[in-house]
Each structure stands twice: as structure tokens, then as C-alpha cells.
1. Using the calculated result 3.0 for mean projected area of the Cα convex hull in nm², for residues 111-150 alone, pick out the matching structure from P, Q.
2. P, Q: which one has helix-only ellipticity at 222 nm (-39500 (n - 2.57) for each DSSP H run of 4 or more, over all residues; to 500), as calculated, at -5000?
3. Computing FRET efficiency 1/(1 + (r/R0)^6) of positions 23 and 79 (r between Cβ atoms, R0 = 35 Å, to 0.05) gives 0.00 for which of P, Q?
4. So if we calculate distance in nm of label points 7 Å out along Cα→Cβ at positions 215 and 231 for every structure here (P, Q), which label has the highest result?
5. Out of P, Q, which structure matches 19.7 when mean projected area of the Cα convex hull in nm² is calculated?
6. Out of P, Q, choose the structure whose coordinates give FRET efficiency 1/(1 + (r/R0)^6) of positions 15 and 255 (r between Cβ atoms, R0 = 35 Å, to 0.05) equal to 0.25 when calculated.
7. Match the computed value 24 of relative contact order in percent (Cα under 8 Å, 6 or more apart) to one of the structures P, Q, and report its label.
Structure P
Amino acid sequence: MKHVIWSLHSVDSIIDDVLAFLSCEYFPTKTVNIDEALHKYSAQEVYSNISLPPYLKATMDGYAVISSDCEDASHENPVSLKVVNGRIRPWMKPNIEVKEGECVEIETGGFLPKNTDAVVRVEDTTREGNRVIIFRRISRYENVSIPGEELKAEDRIISRGELVRPWHIAAFKLLDIEKLEVYDLSAHVIATGDEFLHQMAKPYTIDLVSNWLIEHGFEKITVSIVPDVTSEIASYVSRSNEKNLVTVVLGGSSVGKDDYSITAVSSLNPDIIIHGAAIKPGKTVCTAVLNGKLIVVMSGLPVAALSSLEQIVKPILSQWIGLKYLPRPKVKAILTRRITTKSGVREFVRIRVFRRNGKLYAEPIMTGGSGSIGSLVLCNAWLITKEEIEGYEEGEEVEVELIAPV
């Protein structure tokens, strides 16, 4: 059993030290149909196998022409061309050969027939029976998309670790890609507390953590509630570590006699165990690595848990697995009151951003209070303070991270 000493470790040092022990040899994946891939994280690089468009393609409705036939066309000197029978529709590859002095009707998205290299817009022409009169000069490739202009063969469609978005699905369908390998990550969230077993309290933080993990790329979440007994917690953590990439324990992380979970994890002789972080709330968070997998013990209070997830777990997952999480939008807003912080600590401040007279203002909802779920549902932004700054003054402009519309 490792002896664990609590200390306010810096966030950066925790991340670096933990990453040094995590295994990068294998992450579970599965192959899914493209229609099932939306909002999953790709476990492979996918490249285009063709160039798009594959041929010259019209970007306007009009007439496909040989540009040299129209190089002298103007209102004063219009050019008359014979219209070849047929009409080329979108994605249609015509079996037509256009000769000098001829043209053919074409719709946007249609592929140009043999010998043609430009499209005259309908509005630059007048139709007279089987002939069309052109009133302006046309250059080669005008109103045309050339092969590879939209997408070249070997262009990357999606990278490993990237979230599958609607446009990826559309591109896969266009390229006839039917399957995609995605991450199939699993986690176990264990809530400790006799009060939960005896239904004296609701373990709602387990739902916050479980759904946060789902939102951050985990497919399979197991949840358990165990008593405040060190041996039972250790047994659950050990079994979870065998089956899951990540194990999260809620509760029993405090310093002193109630650190059941810390003692339990320590008894498993992890490769590394770090108790304490320079964050507020969430300073009692403990991170450990056992068998190359991540174990995190954190407060069962919702704000402290979310602070630990956002500041420590998220960057570890991103760098360890390679998940490319979408950045949240940031805005600058004027503080409505002073925020007091401690030097050397990153504070997780819930903010309500609102607009008044064309300016954005940031109202701190609660600068403390690890258990206030209300501060999370009422805020629409977060401010994670910098370690080197001791507070922010009322009227000061700060940059906040939006989590909901203003």
C-alpha cells in the first residue's frame, strides 16, 4: 500500500505526471455503419479515394460551350451557336460530343460534355429556336468547377480522434464509404456513501459525471453505489480497472479520517497516485494510474466534481487518447462585481453573461459552494481563473467560456 500525502499540486504537473504512466498501446474500438457514426469519435484517418468533381462541372444553369467560340462575344457583336439536342442534369455524365459552333443546355451540377470547357449563364443569352445568342465574352473554365477543386484524391475527410459531424456523414455517403471505426470507450462511476444505500440522499452527482463522460466520447457507462467501507471500495475499483479504461470514484476524497476512497485506491498499489490539486472547488481530487488505466477520486459534490472533470480529466483524456474535443466559444465581458481568488489556485467560477446597451456583462453566480447544482443550471458561462492572478475587479473585462446562449 502506498502512503499518500495530500498537497496542492499544480494542474499542469498532475496532467504531465499521470500521462507518463498511462498506456497508449490499445484503445477499444468498434466498426459502425455510417448512419450510426454521428457524434462518435473516429478511431481512424479517412481520406478521399476520388477527386471531386471527377469532371468539369457546371456551377450555373446555362449552356456548355467551347470557350474559343465565345471569346469575341459582346452586346455589339453577339455570337450565335447551335443548341445540340438534350439537357444535362446534375451529376449526369453525358454521352455527347459538342463541336465548334455548338452548345448544349446544362443545369448546375451537370458534367460538361466532350470538348466544352465553360458555361454561359442563361441570363447572358437569348434563345431563338434551336440556336442561342450569346452577348458576353466567356473565358475558359468560367462558371465551371474543375476536377479536384472541391476535394482532391487523398484529401483527409476526418482525422483520428475527431468528432463525426453531419458533413462528414454526407462526404462518406458521396464517397461510398459505408463503415467507420470509432472509439468504444468504457468507464465505471462509483458513488460511495451509506446515505445513498439507505436512500437518505439522492446520488445525483453520479448522473452529472456519467453524462459528462458520454458527452466526451464514452460509449459504455457502468454505475455503482457502495458503502463507506475501504475494502469494498477497493474491490469495486479493482474489478472496474480490469474492464474499463477509466474509473471514477465519487466521495471519500477528503483529507483525514473520511478518505475511504483514497485509502482504497492506495491499497491497490497504483503506478502513481496524486492526492490534491490547486483548483477550487475540487482541491481534494485524487488521480492515479493502475495497469495503464486512469482512476480518479473526486468530491461527490456536483460543482467540485465538474471542476475536476473540466480542469484535470478532460485534458488528460484529450492528450492520452487523442480525442479532439470541440472548443467552446469565448467572449469578453465586463464583471458586475469583484471576484476574490487565491494566488496559485485555478478557480472555477460560474458566470451569467447578459447583454445590456450593446455590451456584454459577466455576473458571478457563486464563487464558492461545491454543492450548488443551482449555480450550474443558472450559469451560461465559466471563468477558470489563472493561478498567478489574485482576483478580478468590478468593471474589469474578462474572457469567459460560453456553455449556453447569451
Structure Q
Amino acid sequence: MTTFTAKPLKTGPALPEFIALVALITSLVALSIDAMLPALPNIASDLVVSDYRQTQWVITSLIFGMSFGQMVFGPLSDAFGRKFAILSGIALFSVGSVLSMMATSLPMLIAGRVLQGLGVSGPRIASMALVRDKYVGDQMARVMSFVMMVFILVPMLAPIVGQQILNLWGWREIFALFIVLSTIAAVWLGVRQPETLMPESRRPFHVGQIARTALMVVRHPRVLGFSVAAGFVFGGLLSYVASAQAIFQGIYGLGDDFPYYFAALAFGLGCASLVNGSLVVRFGSLRLSLLGLIGMLCLAALLSLIAAFNQGIPPLSLFMGIGFLMFFCVGILFGNLNSLAMVPLGRMAGIGAAVVGSVSNVVAVLVSGLVGWFFNDTLLPILIGIMFSAAASLAITLKIRHADDHVLG
């Protein structure tokens, strides 16, 4: 019979409260991205943005900030403890939220969003380490399953929350929500959760050593290759997310119903997360990734072809149906491409995970920015961008699948 065993000498809240705390902390990332989607037209109007495409940087700038934040907060978490990394990250996230809320221009808002991205990396990285410190075995798996449920639900619900706040007050109040939630998380963590990384287990924070380790990681062909491949997949998804409001409200004229259609496609990602574990056991990560990339490529090509014969705008029913399957493939790819990048890291898994995440995010931001620049009030540029992102990722995966896979460290 399976037993749930916690690691010794780690006190704090009971399991249900701990799960709720970690769920709140980890939800800040998805909430910060998706709750802003309905507000982009209002932001463009209030800040007098003449080119609507520029408002997409409200979304991608946060990811850009996270690209660098992960490289900082991962080592900080190992050197000064999980609570320090989470609380300092939340503090920086709150400063970014205040700056964004008070923004009088788009560059000021983007600067605030970059700070938010830098800051939210602390809770994102260190909360997972907190779980690893506190629990082992089946109980850790139980906690992570609830965290995964949050990752599934928040992207579906966040635009609905953002739309309701927008209807009642305005876009600046969405940032007020971020401040309130991050403050609750910080106080809750500070009062109820003791530090889980004991001083004798900490590693010194040396910038030079971190840089040397990061350089060693990116020189590994499989780590770099799969990280870039994951970045192309994420870039395809991000190009859709950054334009989602324009697609559903601007192109299809769905008004306040936009969050529900967005949630329906996000459910495809969620379904993939739920079944991925059993599929990996049957097919293996590499084979499953290849199948997912082929599926993503073919479905994006099919939608692009349909759009080309319909003045760049596929019928809504076809976009939703085929799009659901396409994003199911994307959901399959997220975990598997990242796990393939992590395999050779060995004892460098801590800084290695930060490097993998940073490389993927930088590639995704570049891809999304390029696709967004060609947005022309039709879906064709976005669908072609997703298609080429899948093709690039597939080509990289095929090239490096037999590359040297020696373990670092």
C-alpha cells in the first residue's frame, strides 16, 4: 500500500493549506498574462497608442522579464533560501504592478511589465523548490498534481476575471488585483511557512560560477537544441495569446464573450496536460514530441489553407475545432521538450532549468514579436507564424535527436 511521507524537520501548514498557498503563488504568472488580454484596446485608447500591434508588448514584455529573472532567482533561492527568493520576487513584482498601474505612456507600462516579469520569476522558481524541499514521493506528486490543476484553470479563468474588472472599473484596477493577491501571498508565506532550505544545505551565490555553469549548459547540443525547439513552440502559442483579443473581439466581433472562447481553446492545453503522463509512458518523450510537432504543423497548415481561401479569416467553428486540436498538440509539447532539454543536466539541474527556461522565453518573445509585426486584422499571419514555428521546432528536434547526450556535472 502506498504511503504519503513528508521529509523530516520541515514544519509549517498542513497539506491542504500548503497546497492552497503554493497554488496562489504559482497562479501569479498566468494571471499576470491572461487577465490583461481583454484590456488591450482600453490601454491603446487611454495611452494614445496609434498602432494597435504595439500593445502586444504588454503581454510579451512580461515573458521577456521572466527570461532574465529565472537566471537570478534560481541561484538566489539556493543561496539565501526559498522564502527570500519568493518574497523578494513578490516585492519586485508589486513595484512593477504599481508602475504599470500608474503608467501614462506605453513605454512606461512596458517597463512596469518587465519588472513584473523579473519579479514573478522568484515565486515561479522558488515555489517549486519549496515543494521539493518539503515533500517526497507520493505526497510531492499529490501537491504537484494540484499545482498542475492551477496551471490548467487559471489561463482559462483569468481573461474572464480581467473582463469583469474592466467592465466594473478599468484596466488599471487589474494591476490593483495583482498587488492585492501578491500581498496576500507574501503575508501568508511569511507568517505560516517556515524556511525549508537549511543553512547547511545552501550554496554560495557567485556570479562568475553561475555564468560559467550557464555557459557549459548552453554548449551542450541537446540542451540548447531542445530549449530552442521549446522556444519556437512557445513562440507560436505566445503569438496567438498576444493577439487573442484582436482575434475574438476585433475579427470575429464576439465582444465580452471573448474570454469564454479563449478559455475553450485553453482547455485544449489543459486536456493535454491531463493525459500527457500516460502518453509518455506509452510512446516516450522524444517520439511523443515528434508526433506532437507533426500534429501542430499539419493542423496549423490546414487552418492557414482554410484562411487563405476565406480572405484570411477561417470560419469561427473551424478555427475553434481545429484550433483546439492544435493547442492540444502544443500542450503535449511543453512538458516533453523541456524534459528532453533537462535530461543531460545531472547535478546542474538547478541552474540548468533556469537556463532552459530563459533560452525558451527569449526565443518565444522574438518569434511572437516578429509574428505580431505582420498582424493585419486577419488570422493568416498568426497561423503561418505558428506553422513555421512548428516546422522550425520539428527540424531542430530531428537534427539533434541522435546528438551527444552525455550528462553534465
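No lab work stands behind these numbers, since they all come straight from the coordinates. It should be emphasised that the depicted structure is a prediction, and the values quoted were computed from it without experimental measurement. Cβ atoms are built from the backbone, for glycine too; each structure is taken alone.
1. Q
2. Matching structure: P.
3. The read-out was computed on structure P.
4. Working: P: 3.9; Q: 1.8.
Structure P comes out on top.
5. Details: P: 27.6; Q: 19.7.
That value comes from structure Q.
6. Q
7. Details: P: 17; Q: 24.
Comparing all candidates, it corresponds to Q.
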